[in-house]
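See the structures that follow.
Taken together, the values in this text are just the output of simple stated rules run on the coordinates, not laboratory data. Remember, predicted model here, so these are calculated numbers, not experimental data. Cβ atoms are built from the backbone, for glycine too; each structure is taken alone.
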Structure 1
Amino acid sequence: MKHAIFLFIPLILLGAGCFGGSGSTGSNGSLWRTNDAGATWDQLSALPGATGVGSIAGVNVTSVEVDPSDSSTYYMGTESNGLLYTHDYGSTWARFEDSEVKSGYIVDVEVNPETLCTIYVLKSDRVLKSNNCGREWKSVYSEARSDVSLTAMEIDWYTPDTLWIGTSDGDITRTQDGGASWDTLYHISGDVTDIMVSNSDSRIIMYTTAKHGYRRTTDGGENWEEVKKDLDKQFDEADDIYSITQDRLGNTVVMNTKYGLIKSRDQGATWEHVDILTSPGEVRIWSVAMNPENASEMYYATGDIFYTSTSGGSSWQTESLPSSRAAKTMIVHPSSTEYVLVGFAVQD
């Protein structure tokens, strides 16, 4: 993708100013980076413009996606400032000019790993698609129900024209032709909070929910297994799930729940407790990530502490987070795995 990046629209001309959003006063938002387990942090917030370098330090971050074709390119969704992008590992940022993505709440971003410049953006009421690196966007899915919002999205790495989305009403919906047509395959009780296509086998998909466990298919969506009672019985309140993550091979899956962290070594068939430094349910874990190349290297964040383990959770190192906001999203850089990227937003 890097060969085409300078065809993007010009940088937003805010000069030396800054912009935030609803409730986003202050300058400790945006994306932060550490390469020493949280001992030091760099805020990635520079916004070059015609009259100087501005800042996005006030934005609330909702999602971060590293382009699979160019690891120097990130896409960052925000709560009220639309979609931002960088082509230099976050050193400088810009906004797209298209009104569809220039402002508003961005729920999630996915990038086609095979077709250059094909990007999907999830908003609360629609899915947007660009085939030309973000110069133009079109809606490929709209949610007609006013009381239902789109809450999660995931692309199939094996067949990237397949995209999965979830809703606040519990719908599991899929396109297999890049958004031209959609089918609702299943309905869950409760909000869909996250979706994972297994890196070990793309026919294995997991949908997590708030307070209603998760649903799992091993045949690409033909049949679904409901997992709630057994999960909650084994780990109290683990049926209330915030997010899910995995290593590059899909051999280890970690789920962030109201109980705490639990781990699966068989693509979600069975689970085990992850030892952390607090009792189950004692603190809210805002985000969790693992080194895609080494599942023993794990990270998570609570209200003000960043935790690092190099032993799969047997022991932890702690450091202070650089922001008073919540660490809402966290990823380990897929090619430079010493770097952990954390996006901050005002707590709900």
Structure 2
Amino acid sequence: MSNVTVIGIDIAKNFIQIHGEDVHGKTLLKKRVARDNFLNFMVNLPKCLVGMEACGGAHYWARQLIELGFNVKLMSPVKVKKYVENNKNDANDAKACAEAVSRSHMQFVSAKTQVQSEIQSLHRVRSYYLKQRTGLMNMMRGILLEEGIAIPQGKASLFKKIRILLAPENDSLTPKSRNLFENLYEDLKRLDEKIDQHTSTLKKLSEEDEYCKRISTLPGMGPISSTAIIAKIGNGSEFKKGRELSAYLGLVPKQNSSGDKIRLQGISKHGDRYVRQLLIHGGRSTIRSAMKKNEITGLFEKQDEHSQWIRELAQRIGMNKTCVAIANKNARMIIALLKNKTCFQPALAH
């Protein structure tokens, strides 16, 4: 076992498969251990390079192995899949991890710290409450529409109309319907309070974290977006340049090229859908802000070159494509801000 230089690990629910190789690629270790005995087994192995897929529980095990002295590298399952030989099973998956982690061109995923995992959990719970609130609001609108009551779009319009319908002097609803909507309205307010509570927590975290402060200086990047980015990439050390992050988040075009024919399609939509969605929504708010600046004064337009670039781009390619373009550019600038330890400067972003 002392000659083991690379270890591939495949994580399952109850058991973990371990595959060890020497410097020449010869298999020296094939072991299947229970989760409870995994760390006790790894303590006795030489501290070497360890490769794992970035799947459920991988970041926890990565932190544990790093504390034991191992050099742990996490990889996307899509990148590892091409190295699986023959049929798929735990042993072949672990062998593929050992093969993939030793490749010089392999792209790795940074292991999340405990703080990053906690921030990610906050975002997931907040998103869950948002989906619940949206579903409940749509259901209430649908039920009222069957009663001949149409409500305009927006949360504020729904809250205002429900309060009017539930007023004592209003008799638009039958007693049974009134009782039903009183309970639904209480559920809706409870979900709204939960969302506000998690939003406040994320805002407080963004004000305390130095990386979040830098990212928040970008147009369209608030506490929700900045904390989501930090939870995803940490300090951005795994990315050599900004384009790698934009490609990682699926904000660059797909290619279908052959020979001298270069065909660029829509964005690839790889990576984290939630973070990509936040960046694109941030781009939409940036466009609105840039348009307002244009209406205020022509002198301000000359001073803010970044806003001028956004306005010209929106006029040339349209609003929706501009949102994605801004999201792409923001992703690139995020890496620049993190690596250079600086804040956003409109003159340099042009």
Structure 3
Amino acid sequence: MNKHPFTFAICHLPFAMLLLLARPALAQTITAGPSLTNANISTESNVATSGTTVQFTLDGCEQAEVDFFDSSSNKIATIIKNVTSSCTSQQSVFWGAQWLIGSDLGRHDGTFSYQVTPSTGSNTGTPLPATGDPSSFFTITSVDIHSLVVKPSVSATGAATFPYTISYDLAKAANVTATIANSSNTVVRTLLNNQQQAAESVSTITVTWNGLSDLGNPVPIGVYTLTLNASDPAIAGSSATTRTQTIVVQSLAGAPGDPQALFESNTYVYPNPVRNGQGTFQLEAIRDGANLSLRIYTITGTLVLEQKYYGLSAGTVETFPWTVTNQAGNKLGRGLYYYVVREDDSVGTLQTVKKMAILP
């Protein structure tokens, strides 16, 4: 009977090659390490450098999986390292010590651990350090802002409006600054100014933006940016990664505070009584796209002068130096007068009527 060709070929291979074929695949191993360059992550002023680096050496060109775990052994991050050159040299894997918390990358304080597992194909080596090995432990004590959520109120038409509720968590107690800037990157409202806030283990921090600027005026419709910063006063240079969120203001309908009251309080003439033939009117636009008008009347209702301003942005202050003359440039006599200031804009109309006196 003829031997099977494959069997015949195997039987005639050199003995050394037969030994190689019979040898099981080598287990993938870590020949040096692993170790951490930073076992206490105490700052995150620069996430690109404030994490930790895992170093190890493999027995060849392999793949290494570096896993990070919290104190409850939950895997919080994985980094895959494909070793394709300088295979038996020391390898380095940097981790910025951030993982997904809610919908945001962030950190918690506490004790954590790591493991490196080498593999080639279906062959997996032994993970090191061993589970529970003290050399696998490291700590994170840096301040961090995470789980940032900004929720608007909803107007009768379904548009986002004021007040806006801002909530976030801190990895540990820290001093927090929260600002609102307009599309020109000008800060219009400071909600928190280096203010001590509690850690997430105590509570979630909640602040509210009521739609007013630092001057007490309603901000105009537009796009704004919330910026959060935090620092640990006990650790010099311990600053959290800055968190930002865009706030799109579509309606002022829900803004608290009375726009009419703001309009009235920011409309006046000084001095009053007007003396020495000179007075100055101040008018302020409360909402974007405002058209302002100033009309001065005698006490019997005769119009003596009119001044107009068009297309003003919210918060624009106009001053009108008045020489106590009428529209024709003639001097007015002493007595009581009244003036009417009106704002017309896309939201509606604001108007105020006030008295003044003219003295020599």
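Structure values in brief
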read-out	value
Computed 4.4 for distance in nm of label points 7 Å out along Cα→Cβ at positions 72 and 88 - originating structure among 1, 2, 3	3
Entry that produces 32, 61, 7 once P(r) over Cα pairs in 20 Å bins from 0, in percent is calculated, selected from 1, 2, 3	1
